[in-house]
Structure I
Amino acid sequence: MSGQGTGTRGRRLLRSAPGYLIGAACLAWVFHDVELGPMLDAARTMRWGFVALAIGFDVLSYVVQGVRWKLLLMPVGKLSWLDATQAVYAGLFANEILPMRAGEVLRGYVVGQRLHLSLPAVIPSMIVERLFDGVWLAIALGVAATVAPLPPDLLRAGDVLGLTIVVASGLFLFVALRKPSTARHGTNHVSAGSTSRVTRWIAEVRAGCQQIGLRPGTYLALTLSLAILICQMLAFWLVMIAYRLDFAFWIGAVVLIIVRFGTLVPGAPADVGTYQFFCVLGLTLFGVGKTQATGFAVVVFLVLTVPLWAIGAVAVSRTGAGLMLRARRN
């Protein structure tokens, strides 16, 4: 049994290794040729009032995400915005300590336990969340490309995301508007004896998308997705002001969009390395020196992550997700 456990941990480590290696390589580039003294001096002159405002907007973005999730879950169960927000924070905390965005599974599990639902019944709401996030991120990148000299690779990545969003949106509309088939198995049930588990999961996810549909709550969730992005932009920009990078809001928004695109692919826990790399890359596009950009990349990461760790740890304890986290780590 011990050997089997060791083998399982070895396979998990092997799957996670690329993310850790990429993160390490990014950090090596970020801190290469950086002058530590000036970087620390800049951190000592922080405007802490703006830091507090930044943390407030960042927390607000996750509260809004909780409200959005509550709206998307309404067809399958009634969940309070507070419970939804706690599950969001529990998932974010898991993402900070586990690679490959394992927190997405954790938050779905937490909500499933609260609503007495299987994970496939919760997944459709999470798929729609990511679809809405992708819609606004793609639009934001398109706007950013008209006002800033974005790297060609980033623009190509934006084209890929835009195409993916169009296809995913079309698929969602096709499934959501299609009338459920009730001829043999009913709307939400598939015969367990004649189909595989994967087939049943797909059927549950399809039924969940049909339940979400194009209700008024769905349109409101789409609007809240824009509000989430704006709150995150404000939080990021306010840390820039706190760090005495007195740029206009739109520059902070563009740099955040670059960071968001750069960290779309799951990597090391908390996106360590890739977050700093794309933050420095974005700032240097606007003439910020590498030492100052690296200092800001470290500061903004800590300012927006440490409160997440604190609130997330409380959320994990309150939602009972600790056992699942420990099992996942082992």
Structure II
Amino acid sequence: MLSSFLLVHLPGSRGFSGNTVSSYRDTFVLFLQFMSDTQNKKPERISFADFTATTVDAFLRWLKSERGCSASTCNNRLAAIKSFFRYVQGEAPEWMDIASDILAISAKKTAQTEISYLSVDAIRLLLETASTNGIRDLALLSLLYDSGARVREIADLVLGDLRLEKPATVKLTGKGRKTRIVPLTVQVVGILSRYIKTLKLAAHGECLFKNWRGDPIGRAGIAYVLQKHAQSASVISPSIIPPKVTPHMLRHSKAMHLLENGVNLIYIRDLLGHSTIVTTEVYAKANPEMKRKAIEASSEKILKGSNYSTNEKEDLLRWLRKTI
């Protein structure tokens, strides 16, 4: 049942990407490890009877205590297990009772995580540092920031995904194999044009960014390139570049910078490829300066200005200084 769920149902019926299927698979790999470590049960001995609500709840506690997983990660693992048992309900109704008990398990409450992002000056310094190491690194990090893409979306890019003529765009394939077209700025188009001239790509389907061995660069490779230049930039200006910079921070940075410049959340949602505006709203909640401006604008409509002129205020202050 688990094999057909992972190999047929998720990629076929649900249309999930390989990365999503791998994430679901990893959940059950961890569950098998949990059963082996705590129940002394080998994978071949595990049956549906072992998937009780009590066992699944113990598995989630094990993830947190033994592996240090956050509540958010535990909720993701629980979601994968629930998805499997929704499939079981339709395929093997004799296990309906067990499936219902597991589907009734509540997800853990998670605290609002702080969004880490870089300032405009920090992004500028980071790209200036990258430019000293060749055009590839500059093109890679410039596109990562300018498109607001996920790191996997950049790693999967091929030459044919780029359109450098006006209007310049990049086609990104995100979660659930959904594609979106993202506009590119003139500056990034210039960098990409210079980078492509250094390549010998014969076909539109060839990978855009490669490592030193000539293989397609992966997520770890992109993270390494970014961290390398972030460390160099941090030496120059440690006050604006944190010790650790991740690819997702560039995505957050792009969203925050657009928001600070008055771009509507709807457009930011489409740029980032969020399925709902609720996901994008976290950026508005995370920006203290925007909150302050909103409060001040609201207060101006409610609280009237002072009835005293500037000269009258100065006279009053002088009188108070002499009196006190």
Structure III
Amino acid sequence: MRILLPIARYDYGRPDWGDSFEYLMLVGPLESLGHEVHVFDTMPAGVDRDVLRRSLLATARELQPDLIFTMLFEDELDEPTLRALRALAALGNWFADDAWRFHAFSRRLAPHFDFVVTTSTGAFARYQEMSGVRAIYEPWGFNPELYRPVTRDRSIDVSFVGQRYGRREETIMRLSSDGFPVEVWGGKWPRGRLPAADIAPVFSASKVNLNFSESSAGPLARRGIRFKGWFLLDQLLARVAPGPRQLKARVFEIAACGAFQLTGPAEGLSDFFEIGSEIVLVDSYDELRDAVAFYLEHDAEREAIAQRAYERCATSYSYQTIFADVFEAAGLS
């Protein structure tokens, strides 16, 4: 197929932050499946949204794609633009944060697509109640070009790669105080972000990788409330009223590196991994601290769990496998 991807080319539209998650998720895997892929940047700096929407429509008319597939961030594509795009080709969207964003965002836009993809079991059930919406329930996955075993030399005891928000800083500081210092990278941390190519080596080198399953959204974001200064207030409120836990791609990316992880519970996680055998859940700080201590001392148990998770991930959750399933479910060749 000829596929047009209206997505952010760079992370949150900032070239200095590197490639966006959706770019890394979509382009390479789709090309490896034999599709002709064209990217249209929906978050270029300094471009008026109306100009961008007109440019996208002109690009779609010229390209004549078989599929237009996007991952909407906010309202970069409005409803008239979506209707116009749908008249030109099959139109699909992956809604990334349905665990907390379904009511405020996804349900409003879903009827404008030929199909939508969700990782949320709760949202999937609600989509099915909506007339005219074709929803596909899929896990997150991993790009094999980026996430793969790099080393078995576990030179890092405990690591975390991800943004600083909510209660993450407090948890990591408590672990350090209890004798388990954590190597940390990511947005708003002192070391900053890791380049995409450097993430798999960190996962692979870590005895214990931490994955926090809470969402970044505070109560304002979850309700779609916006006003001047709302974001900073929302992040402050999220420390005392954290968002719902959600399935994250990080679970699959760590497993694809043959690495062990401790993760919080998340909606749908047990659909994709066998709890206890392939992945270990912790539901409180005390559970986390005790699990870190245990698995740092029990190499064989830790490595056996990591290996089983890797085998599951490698056979079932590459984005090549997932998108082959998505396209079949959507009736696309």
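If helix-only ellipticity at 222 nm (-39500 (n - 2.57) for each DSSP H run of 4 or more, over all residues; to 500) computes to -11500, which of I, II, III did it come from?
The structure behind it is III.
Can you tell which of I, II, III yields 1.00 when Cα Rg over 2.2 N^0.38 Å is derived from it? Intermediate results must be reported in sequence, preceding the final value.
Numbers: I: 1.06; II: 1.33; III: 1.00.
Derived from III, not from the others.
If mean count of other Cβ atoms within 10 Å over residues 146-153 is computed to be 11.5, which of I, II, III is the source?
That value comes from structure I.
Only the coordinates and a few stated rules stand behind these numbers; no lab work does. For clarity, every value in this text was computed on a predicted model and none was experimentally measured. Cβ atoms are built from the backbone, for glycine too; each structure is taken alone.
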